[in-house]
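The structures come next, written out as structure tokens.
Readers should treat all values here as calculations from the given coordinates under stated rules, not as data from a laboratory. The shown structure was predicted, so the numbers you read here are calculated from the model rather than taken from an experiment. Cβ atoms are built from the backbone, for glycine too; each structure is taken alone.
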Structure I
Amino acid sequence: MRLRLARWVVSAGLLLSSLACGHVTNSAEAASVGAQGSAAPRLIVFITVDQLRADLLDRYRSDLRFGFARLMRGARFVNAFQDHAITETAPGHASTMSGRFPSSTGITSNSEGVADRNYRLLTGLRSEIGASPLRFQGTTLTDWLAAKDPKSRALSVSMKDRAAILPIGRSKQDVYWYSLSGSFTTSNYYRDTLPQWVSEFNARRIPAKYAGAEWALSRDSTSYREPDLVIYESNGGDNVFPHFFPEDTLGASNYLRATPTMDSLTALFALEGLRQTGVGLGVQTDMFAVSFSGTDVIGHKYGPDSREAHENVIRLDQTLGWFLDSLFKLRDSNTVMIALTADHGMSPIPELARDRGEATGDQGLRVSLREQVAAVRAGLVAKGVDARAFDYDVETVSLDRAAIAPAQLKADSILDAFGRAARKVPGVARVDRIAVLRKANFDRDPIARRWSHHIPAASPVDLVITLTRYSIWSSSVASHGSPYDQDASVPMMFYGRWVKPGRYTAFTRVVDMGTTLAAIAGVKPTERVDGIVLKAAIR
């Protein structure tokens, strides 16, 4: 009973695909991909997999038979990156469809993302904070499409609020995310009441059905190369298969987020939204954004090299398979353009990286600058200055010069002293003045390039801090957020009759995706962008 219940959402998706929608044959699919024509797509489907590092698709290639396998037969860019410094969810999602780096979107970290107490959730727990895109600056592909045809619409769905909101920008469209209560919701930035179809979907209480269920392996345990028991995973508990859901419904609705079932549920909700809203049925080009977040929660809990991460990719491949089958029955495949990427990559568990010899010396450490920050602030207070004049936000430091002026303190002296102290901390690779980094040779110093792409020119940030490779600030089991390639490397794929299938090896950036999709749709950005059009892949 436990096993059958744990696979219910996947089975429901297959049922939706095979019974309600029929089956797409390989020959029909090939004809769709190879068809010639210049008409713009009626629907752009933009898929983001949270925390999917690019090399994992090659690592697990023999296990990928459905969704990923199909999309990889399109135009696949194998040397693609989120080319900015703080590789977190909010900055990554903000850059995808805007064609711009965080330095111009203004979304530089998760803490500066979408949380907004001025806009309440329409459903959810009292403890959950509302959200809006008001910190986001500029426009996205959704706005460019609407500038050409005001009838253009968008539907965006994710487990995470920032993942649903930021690819669409400020446009007030159909944008929904998952509440810890087990329901999909939105904020009153977008609407005052939930549509009937959302309420009816929530009324099915699918997450509650997982109370007491289990997440089990989908195949024989001997087919996984990763060990099941790794002491660092999940902080030493709940770290072997099978994984059991809590018996209470609220606990199960929360625990579900750290299983592949979350992405299956997201896919089901997104398809129902597509069916109910009619997005993609008009003559104009509409936007359908879906972000799958289960990979991120699982990666933080168990690490990217875990058996859980491997099993999750297998399950997500299956989910993508029936999602695409269903999509192509709801909408004519000859009118659909699909793109897939990730908001960031992932670093291994630091202790595991050291055990395996991947991290040496002062690499692979857990780092805190709490003592160094406290010392600077104590010094300011001793001089009669408010401690908040020294603003420390993990990777960045800014100093309020107006606040320290009455005490006749020199900003450069304070910043230099902190920089010297921080550099002595094991795991800190460099502390740089952002003004100096902007003048660096970016070909020789990719770290400087990514920081320059990240911090807005008008930002008060004085210093930026970079850890050593595989070192992390977080207390999570594993994390991301650095400017190193393992955190910046992401898959990038385009699939549809508008692109030339193939494997592209040139260096590319995620900011090139929105501009390329705009060119395919026959629209232009309405502002200056950082991305370019990947012409080599367009028919």
Structure II
Amino acid sequence: MKGKNALISVFDKTGIVEFAREWIALGGKIYSSGGTATRLRENGLEVTDVAILVGGKAILGHKVVTLSRELAAGLLADLNNPKEMKELAKLNIPVIDLVCVDCYPLKEAIVNPNCTLELVLDKTDIGGPTMLREGAKGRRIVLCDVNDRPKVIQWLKDGQPDEKEFINSLCAKAEAYVADYVLASAMYHGHGIYHGIIGEKIGDLRYGENPWQKSLGLFKTFGDNQDPLSIDKFTTIVGNHGHINWTDVDRGLQTITHIAAACHKNLSSQNKSFIAIGLKHGNCCGAAIAESEELALQKMLDGNLLSIFGGTVMTNFLITESLAQIIRNYHSDDTKRLLDVIIAPDVSDEALEVLKRKNDACKITINPALEYLGPDCLDKNILIRPVRGGFLAQENYSFILDLDSNDIQKFDMFEDLENHKLDLILAWAVNATSNSNTITLVKDGMLIGNGVGQQDRKECCELALKRAKEAGHYAEEAIVCSDSFFPFNDGPKVLIEAGVRIILTTSGSIKDKDTIAVCNQSNVCLIMIPNTIGRGFYGH
């Protein structure tokens, strides 16, 4: 380590003094400038001004500081090439062994509500990305992540084990960091012409959607993600999820967050709504909102005891031993119910023993943020769907049902609609996050039938009623939700004949008047949301 040189120039100075002190203690020397150099000197550390290397101090208002052939040479020179080392010595250019650099906060400038072109250009870093890429090409120790600073010091103290692999991983991260940074700039200046994401692998999967498809892994969006429900914030404590398991987790998050957001918007009670959903192939086969955890689980399971077999359960409350007993044994005769995935804020050790299956076939994942789903819990990230040779990009599903909105039309009202708000919320949220076309039946705070993914809406109605009947439920007095308008009144007629009491749908069909008429004639309450606002259309 003795005689090694580090170039340190960082915007985020978290722990930088400690890092520099450790580097010096190991026998290293530091080159720096600007605010970083000032911070280090204020803490009693010896720093050499980078101006010595670049032929002069910062110019153009600190716009040009580190861009020079000398600094590039110190980072790019091949340490194993005697000719290049001799040339550096002749030019009196020191080798830079470590570069610790991050970039101006460009992304923060872009998302600033008061963003201007001038602000973005001011926060566009050139020297930082250049040095990181020079260091990466030169196979130096490259640091762009605050969290890697103590790891590097420890690695140096440990004698630099697996040096090539360790340095390569740092260099690869630096390249990804710069790619993500430059991509943000291209997207901003391109005004929608360019779009993309940089991913960072956080897990290996055995295979893809099918065993014969190789999986490249599970990736999170590169960089620090502040979303507490981001996939990297989930911790799997039992088993190893497969491709389909993770897609179910993502779909479940859409459903449970839409339920929670609508509860916050429509319910005046300050008491927590306990939510449990059961998923199969991305769609709810059971869902419930209740005043207790026990009742939420029981109602969710009662929704369809057959379909939940081998499915996924997600809750907004921790799973205790007694709740785990409900999940495994409630109405399951003499055998324990087999489930593939449990997602909850936490699962007690005792509950783990109850839920476990041979070979960890029941995967269990926790995220404490699920317990605190607030009014702003919906996913705000852009939705990207691959198509051959490219992808589609759109805003996420941000509509939240507001039963008091002036945009909503209500026909043939009856006095106790207030008492049906919970059912309306549940029916809407499950329906909006199920594969289109879907008709959803809810009664007494539980999902009783979900007619998912049919080609015509009448068939959706018939399927929802069929599933409810086969699960032992009756549609009389039930709440119905449709994820788009009824093109004909044949669907409403099927539902009305089954005894439903309220139909929540969207408007926008040229045959809306026929749907309104058939509901009025039968004294069925019809609630219509403009199709341009509340259309579900999930999972095409």
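Key figures
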read-out: Distance in nm of label points 7 Å out along Cα→Cβ at positions 337 and 361 derived as 4.6 - corresponding label from I, II; value: I
read-out: Which entry (I, II) yields the derived value 9 for relative contact order in percent (Cα under 8 Å, 6 or more apart); value: II
read-out: Of the structures I, II, the one that 1.02 was derived from, the read-out being Cα Rg over 2.2 N^0.38 Å, for residues 481-520 alone; value: II
read-out: Computed 29.3, 96 for Rg and Dmax of the Cα atoms in Å - originating structure among I, II; value: II
